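A.B. asks: There are structures below to look over.
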Structure P
């Protein structure tokens with residue numbers, strides 16, 4: 001009975017919900033990159049079906065920039081079309097359900113660009129659930145980049 005309960009707990013997907021403040025000093029944007037002036041806050045709302053992430057960039061002397069991103073957590077592809085092109089997004093859990101990797105492929109309308117952009121972001125919580133790490137790998141026609149973004153629970 002104890003073994004069965006342990007297996008069930010281990011298979012419950014990590015819930016990243018919460019308010020997270022970007023930690024510039026612990027993050028690594030990769031070679032040649034620089035941080036934007038200002039602060040960044042992530043608000044993640046997650047249930048079994050969806051993860052909705054609101055990014056807010058707070059800059060002194062200007063309006064906040066807010067963007068919202070939605071991803072299905074059932075492994076099915078999300079497709080968003082715009083005037084610029086098509087964005088396809090899929091989410092995949094690690095075997096132990098502790099790491100969520102979201103893969104995004106942006107294909108631009110041929111009138112805009114023939115380029116394809118890919119971003120793979122892996123979300124992971126620290127054992128004490130106070131630190132969110134997002135490891136990102138991006139690839140586009142100009143090259144590849146790896147970043148590690150650290151957020152502290154607010």
Structure Q
């Protein structure tokens with residue numbers, strides 16, 4: 001059995017400001033709807049540096065001390081593994097600015113759950129909100145939280 005595989009590394013960050021969280025209404029036709037900002041890890045970039053960079057690019061905010069809370073993994077259409085590192089940050093500087101990625105809005109957790117979410121994002125939310133859940137696994141047969 002082969003022990004190596006191609007993996008795409010990405011991140012997503014829930015930014016908290018009191019009882020509000022920053023959400024992104026994505027323009028992407030492949031994955032539209034509300035989600036948290038994030039993006040790809042660049043070659044030779046640490047996971048921490050990648051989430052700080054992506055949040056700056058997508059929101060204009062500079063986050064400090066993002067906390068890794070979990071991971072999502074699935075296989076893409078090419079049968080390659082895709083990992084999303086989930087972070088939470090409540091320390092930031094700057095002001096939210098417009099992004100090509102979509103519209104940014106502060107809302108409560110309850111408000112978020114009343115909107116149209118990006119596909120399967122509702123299954124990701126327990127990883128961000130429940131300290132007993134740290135992984136969301138999708139493999140075409142399963143959709144499980146651990």
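A.B. asks: Assuming 5.1 is distance in nm of label points 7 Å out along Cα→Cβ at positions 110 and 126 as calculated from a single structure, say which of P, Q it is.
C.D. replies: Numbers: P: 5.1; Q: 2.3.
Going through each structure in turn, the value belongs to P.
A.B. asks: 10, 33, 37, 15, 4, 1, 0 is what came out when P(r) over Cα pairs in 10 Å bins from 0, in percent was calculated for one structure; which of P, Q is it?
C.D. replies: Numbers: P: 10, 33, 37, 15, 4, 1, 0; Q: 11, 42, 37, 9, 1.
Among P, Q, the structure yielding 10, 33, 37, 15, 4, 1, 0 for P(r) over Cα pairs in 10 Å bins from 0, in percent is P.
A.B. asks: A further question on this structure: State the single structure among P, Q that was used to calculate Cα extents along the principal axes in Å, for residues 38-85 alone, giving 34, 21, 20.
C.D. replies: Q
A.B. asks: Comparing structures P, Q by FRET efficiency 1/(1 + (r/R0)^6) of positions 78 and 102 (r between Cβ atoms, R0 = 25 Å, to 0.05), which one has the largest value?
C.D. replies: Answer by largest value of FRET efficiency 1/(1 + (r/R0)^6) of positions 78 and 102 (r between Cβ atoms, R0 = 25 Å, to 0.05): P.
A.B. asks: For which of P, Q does helix-only ellipticity at 222 nm (-39500 (n - 2.57) for each DSSP H run of 4 or more, over all residues; to 500), calculated from the coordinates, equal -1500?
C.D. replies: Matching structure: P.
A.B. asks: Identify the structure, out of P, Q, from whose coordinates relative contact order in percent (Cα under 8 Å, 6 or more apart) was calculated to give 29.
C.D. replies: On the way: P: 21; Q: 29.
Checking each candidate, the match is Q.
Values quoted throughout were computed directly from the atomic coordinates according to the rules given, and no laboratory measurement underlies them. This one's a predicted model, so the numbers in the text were calculated from it and none came from an experiment. Cβ atoms are built from the backbone, for glycine too; each structure is taken alone.
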